[in-house]
Structure 1
Amino acid sequence: VKDSSISKEWGRIYVKTGQTDRAIDVLRKVFGVVSISPAVRVKSNLEEICKKSIDMLRGKSFKTFAVRASRTGEHNFTSQDVATTAGDAIRTALNVQVDLDNPDVELFIEVRGNNAYLYTDKIRGPSGLPVGTQGKVLAIVRKDRDILAMWFLLKRGCKVIAVTVNMEEKIERMVERWYVKDHVKIIPIKNIDVDMIEEILSSERCLAVVAGDGIKDLARTLYIDKEINFPVMRPLLVFDDTEIRERMGEIMG
């Protein structure tokens, strides 16, 4: 995202940006990201935390709330002090009630060293592992479902060599959408040839083959397992056709 900066510390990555919506859209497609929370930062003293807590919730429509506080570093207060003090300030200023079990609104306060981060939303990310942290696999891509199979391996942190017959454009579309261009190598071929596959597996130092076969495809594709001395992974075996179509819609947009 243009004009943004990134920093990190244990358990957190911070993106400072003036384009919040754009940053969220990108981060929702970065493997390894569990959740995204647009936050504001203040100094880690109780007075500033309370003031910003009230400002953040003022204007929202709610009757009950909860403050979820955590803390790392050296401070003269505890996490419970943060939650109690901020909660009392919000309750008094906005005339609302505390409900720790089923609140209308949750305010999260993370005190980290000299700063405190306040947010109300947790937007789900794709989870998985950062791409490139695991080994390399070869994907045989002949149809749409094979692209979904390679997506699952990318999500597990693998780099992918995509050997494909007439599917280059769709692979490129998925790769661009999920920001994995540097981790996918596309090799167009005319026909799936076992000898060629083995040669690419060896030259690219791949650890396994991935295919988008379903249960009904196994009878005609198991020959690959017998002829190639590499593990063959089929991540779509657990999905039915309806689930596969839904997943394809999600990853291709």
Structure 2
Amino acid sequence: TRIAAFQPNNLPPLVDITVTPQPGDPVIVPPGGLVFDYDVTVDNNGSTTLNAQIWNTVSLPTGEEVGPFPKAIFPQSITVPAGGTFSGTFTMEVPSRVRPNTYTFNMKVGTFPNVQLDRDTFTIIKTPGPATSEVAGGADGWEPVVVASSAKPERFVLDQNYPNPFNPSTVIRYGLPEATHVKLTVYNTLGQRVATLVDGYQSAGFKTVKWDGRDSSGHTVSAGIYVYRLEAGDRVLIKKMAFTK
């Protein structure tokens, strides 16, 4: 029996990731959504330093995986010495727009997005009830709330957010005369990035994005003036907005 314990199949994995939601498993999400913290540890049981990335995804009932959340943080590079452990606490937001269902939260370690050394999971259950979001997003509501119009503007447009000032949320509308890569980012007055609302290729047309006044870690921002910056192709448009308490 002791000899069998030294067989390769009985050795601990070289890389072992553990994810623990602070509310407990499963995480029960009320209709209005939930922001919660979760703890991640990565044990390097190998004899060499581990240079890897960690990231999360959410598995939908269809088997499709979406994420990571938030994209401003993940994938995150980590370095773990031989025999050492990485540990960190992160914040996850389940928006109110997410459809009631049971989802699997996956925490992975490896090389983003396709090389997976190990993963750990927990369950998220979104309970039914009155929706508090005006617009349902894609992928069962997990993707950003972006609404496209069939109309196409003649030039790049960035409208003033509405309402402004706002609390707790506001809507930003912009227009694309042609398909291009779009990045819509919120900054504070110190020039520090607060949240990335859109980062991807989009078709031509008018788009609408809802911002809930939270930063990339899921925390509500302080009252004050914020700048939202639209990068579309080689064009950059900037406007200001005010968040009140």
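Given -10500 as the derived value for helix-only ellipticity at 222 nm (-39500 (n - 2.57) for each DSSP H run of 4 or more, over all residues; to 500), which of the supplied structures 1, 2 does it correspond to? This value belongs to structure 1. Of the structures labelled 1, 2, one was used to calculate mean count of other Cβ atoms within 10 Å over residues 69-76, giving 17.5. Name it. Label of the originating structure: 2.
Taking Cα Rg over 2.2 N^0.38 Å, for residues 141-180 alone as the quantity of interest, name the structure among 1, 2 where it is greatest.
Top value of Cα Rg over 2.2 N^0.38 Å, for residues 141-180 alone goes to structure 2.
Can you tell which of 1, 2 yields 3.5 when distance in nm of label points 7 Å out along Cα→Cβ at positions 13 and 213 is derived from it? Source structure for this number: 1. Which structure, out of 1, 2, was Rg and Dmax of the Cα atoms in Å derived from, given a value of 24.1, 74? Source structure for this number: 1.
Quick note: the coordinates plus some simple rules give every number you see, no bench work behind them. Note that the structure is a prediction, hence the values are computed from the model and not measured. Cβ atoms are built from the backbone, for glycine too; each structure is taken alone.
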